[in-house]
Structure formats: C-alpha cells, structure tokens
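Coordinate-derived values only; no laboratory data. Computed from a prediction, not measured in an experiment: that's the story for all the values here. Cβ atoms are built from the backbone, for glycine too; each structure is taken alone.
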Structure I
Amino acid sequence: MKISELSAQTGLSIDTLRFYEKIGLIDPPPRDAAGRRDYGPEVVDWIGFLNQLNATGMRQADRIRYAELRRQGAKTYAERRQMLVAHRAEIAHRLTELQATLALMDSKVAHYQKLEQEQTANV
C-alpha cells in the first residue's frame, strides 16, 4: 500500500510516517518501480501497537528501543516482555492515581451541587 493509504488507515500524517521510518519505529518499505514506498499490510497492526504504547505514555526512546528489539527477532522476546511488564506497572500506577483523582472530582462536583441546591432553596 502507498503511504497515502497507510496514512488514511492509521490516522497518522504522511510526514509522521516518514518520521517514524527515519527514527526506526517502522522499517523502510520496499519501493515500487517508480520509487514510491510500498508498505505491506502488517505495518498497520504494528503502527496500531505503537500508537497504543504512545497513548499510554511510553517514551519515544523506549518505543524506538522496542522496535529495534523486534527487528532482532525471537532472541529478544524476554527483553521485550520485560519492557512491557515494566510499562504495564507504570500504567497501573497511573490508573490508580487517576481513579483517586476521579473520586476527588466526583466529591467536589457533588459538594458544589449541594451548595447550589442550598443556595436555590434560600432564595
């Protein structure tokens, strides 16, 4: 698939895809007879995974490292698993913090609703 098709399927701009290729997040694809990039369908899933790692806050340097390990194949399974286990722990910690913050926000919203009701009742 051409880079414009990949862009449409992944939601990433063409410039971002070229940047990802430049920094090693995605492998340079073969080129067609006209010299245009010709990506295989598997890159869509890979980019989806990279997007998930990004959305969960994994640093770009760590995503690049993961991509490098992936290129090295099966001998890096343990290291990749360890990276994901460590990142998962960070995500779990952030989720705990967010749940506590959500509970605080719920409490504050309820407090202000009560104050508004009292104010309306006193008018």
Structure II
Amino acid sequence: MKTIDSSDLEHDEGAEPGCVHDECVSRARAKIPNDETLGDLGEFFKTFGDSTRIRIVAALIAGELCVHDIAAVLGMTVSAVSHQLRVLRQAKIVRTRRDGKQIFYSIDDEHVGILFSVALEHVREGA
C-alpha cells in the first residue's frame, strides 16, 4: 500500500489548498491496526454478522446452555445449532465446558457480551 502525504492529494471543489490537517491524519493513521489484525477483525465481524449465530449469542447472554437447550430456545435442529456453534467456537465467540457427557456452551468472554449489548443498543436507537 502506497502512503501519500497531503501534497499528493487532489483538492475537492471549494476546498482550500493545504486543507489536510497533517497532525490529525497522523493521529488517525496511528489508530489503524496492522493488516493482519484488520483481517482478523473483519473475519470476527463476518462470523458475528449471521442472524442465526447472533440468535445463539443472544440466548447464551442469559447463561450457559447445552446444544439441546439452544435448539429448543431457537426452534432449530440440534444439527443446525451444532454447525453454527462450531463456527462460533472457531471464532472464539463461544467456549465449551464438559460435564460428564454433556457439553455446555457460553459466551467466550465479557467482550463478546459487551459488543452484542452495544450493537443491540445502537440498532434499537435507530428504530
């Protein structure tokens, strides 16, 4: 990726020449994660962006559940829920705990719950 400075930029009609604020641009550039992290973040949001997986996350916000409980809550087959849980586990959105033969699922950490809550609040705000 080629980095440009303010002297390389074309100016919009009506914009004053030299209108780029180099200090602000530098501060903003410093906040952008590296490409690998951006890729991981994109994958996270892609995984989090499926409505079925979001329904599973919403159910798990209330506490841990086994796959049968999640299927009952969502009115889905155990097989369909298991497939989505596998995707959520790989993305580190949910984690498992074994109790004998039973496997329980829960939100991986508080950050997932915070993201879900903030996004839900944002969506409801606009409604």
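Looking at mean count of other Cβ atoms within 10 Å over residues 19-26 for structures I, II, the greatest value goes to I.
Taking distance in nm of label points 7 Å out along Cα→Cβ at positions 75 and 91 as the criterion, the highest value among I, II goes to I. Rank structures I, II by mean count of other Cβ atoms within 10 Å over residues 83-90 and report only the one at the top, that is, the highest. Top value of mean count of other Cβ atoms within 10 Å over residues 83-90, among I, II, belongs to structure II. Here helix-only ellipticity at 222 nm (-39500 (n - 2.57) for each DSSP H run of 4 or more, over all residues; to 500) was derived from just one of the structures I, II, and that gives -18000; the source is II.
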